[in-house]
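These are the structures in question, set out in turn.
A short reminder: the numbers here are calculations on the coordinates, not readings from a lab. Owing to the predicted nature of the structure, the values given are computational and were not obtained by experimental measurement. Cβ atoms are built from the backbone, for glycine too; each structure is taken alone.
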Structure I
Amino acid sequence: MVWANKKTATAIAAVILVSAVVTAASADETTVRLGVVRSITSGVTAWATARGYFKDVGIKLDSSDLDTSANSIALLSQNQLDVIEGGIAAGYFNGLEKELPITMVMDRVSTPVGHNLMLRPDLKDQITDPKQLKGKVIATNGTGSVSTYEIGKLLALGGLSINDVDLKVLPFTQYALAFANKAIDAAEVIPPWTSQFVRDNIAVPFLNVDALVKPTPMTIAVVMINTDWAKKNPDLVRNYFVAYLRGVRDYCQAYHGGSIRADFIDLVVKSGIERRPEILNDQKAWPARSPDGKINTLSMMDMQAWYTANKMSNANFPADRVVDSSYADYAVKKLGPFELENKASTLPGCR
């Protein structure tokens, strides 16, 4: 009986010790406040969290959903968020002009992006050249958004500018209804709607962004940080992006049909990022990204110049102010070269 009591006491002591270690580990974790515009690529942070990549470097994520990255620039610059993930908008370049403490540091979505300027089905035979879009109503998700940049670049192929069309700002979720009601003639459509619209005869493909918009690879979504926060926490930020890039590389393995693809899809569905597994089984729903986190600076500089030329921003900045590649460089140095698991994959991008 005495032996049993000693055994019990030993077990209790072990539990207390383990609990103390766990509590100490939790106490040592530093919280990083993240804002995310949801898409399949935001599955990276969910995956990296589930796999313990952030915990491995002593980081706990406090993640919030954002409507658009344009609205989140203020939250980032005012130190209410440390990191944001989302699309590139004119607001970013305007933020640089105001000397806000923000910078792009890593790619989130880059060519092939699967975007297409789509037409109403009844216009398929009437509009066969970009110049015939003059005077047409074209939907975009925001005046200063990357979608508008893409529309402008495509219109230029026909000698037109955005001033030659009627831009209608709508959320992506309203495009189908707008097409059905003939409220729009065309729209800049992104996955997974590109596939759905073709399948349901809502719209037809017209101008392929991946094939026609230069320079490539075109970076359309990025990770941004608050530079004041980064200066105060250099090791924390570097460790964050090492953990993050581990998740990015897993995404790329899944993108190319690697062994974790089914698990990645399952996590994305369970986390509510995309609740329809049938969508995720379609490769066209997966945008590419760089496994080294590299932002194509030429793409960024072209966007900046276009926004300025179209009076959506007012100044042009040097490349090293637009993009800080040091964190991606550090993470790649730590992780080494990316090696594709499924070497038989012929998919472009994410390699």
Structure II
Amino acid sequence: MSSPFVSILMVNYNGLEDTLECLESLKACTYPAFEVLVLDNGSSLQQVQVLASYQMKNYRFIAHGVNLGFGVANNKGIEMVVQEGKSKYIYFLNNDTVVEPDFLSQAVAVAEQDPKIGIVSSLSLQYANRMVVENAGHDFLDCGDIVPRGRGKSKNAFMQSVEIMGACSANALYRVETLQQSGGYDETFFLNYEDADLSLRCILYGWKCVFAPQSIIYHKVSASIKKVRDYAFSLRSQQNALKTYYYNTPTAVLIANAPFVLLRDLLVVIINTLFLRWEIVRVFLHAKWNFLRMVKMMLGERKRRMQRKQVSSWYIWRHQKNFIPTYMRYFYDILLKKKKSILETGR
């Protein structure tokens, strides 16, 4: 049987060195039927010139001229791929990664096992420590959070292919049919959690998301994000997390999870206040306030998604994980080891 064609989409924003290293690793890719589209979000003229002249088989460079955000840039790539009609799959790959030669073969092999598998998550390992997991997809917590599955743990603990609750868009294979039916990235997100939102929406509409442990990439972890991180970035990220949960969680699950959400909120505010981590408290409460002000406006989009729901509330409920273990580790790292939180910019 011939191998289904795959389009790899990669967004670049002034990340030339990382992008070139990623492209060089893709030259060793053993999968026989793929192309690479680099989508540039308004990088410097020098970077555009270098990437536009890069030599690689089945390589294309698309310059947007301005920073459209991750979701909009990828949506334009999806549009192009769909119009051309030659690709069965799209692989979203961060530019700050390098890949194993068989990463794409392994991901496609998992997707081809079942036509209802709409998303495949590769195993993302830390670039600097290749035995440590950066993400093995997403976990959906009963407090409403969507978090990287397995982050910081040994890769040896993630050797089984299982159904999961989402994939990080640094390393995710999507069936084109899934993207057409579910829609692309929600462009109101601009950056952060747009991948969690897309994954959960696809699952809500009846598609499976499966982890492929033999499909391996190495991720430098937010090399691109560091360029834009500030208070507004942290605030938007937290708001996007709340939107993702509200848009894609069935009403029965929202009600059942309410005590866990309330407990998590109280713990975050009280404990961070006691430890004088004021910026965490400020961003957390500011995001909650903004979200509550927007709930009425978001109701229409939530209703549209729930009308198209093909999966049971029980499926979502049983694939959740309790938030306590994740937050115990969070409090230990942030409060006792004094690591920087994703909600902080000035530490």
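Supply the structure label, taken from I, II, corresponding to distance in nm of label points 7 Å out along Cα→Cβ at positions 203 and 331 with the calculated value 3.1. This value belongs to structure I. Suppose you compute relative contact order in percent (Cα under 8 Å, 6 or more apart) for every structure in I, II: which one lands on 25? Of the options listed, only I reproduces it.
Out of I, II, which structure matches 22.9, 93 when Rg and Dmax of the Cα atoms in Å is calculated? Here the read-out was taken from I.
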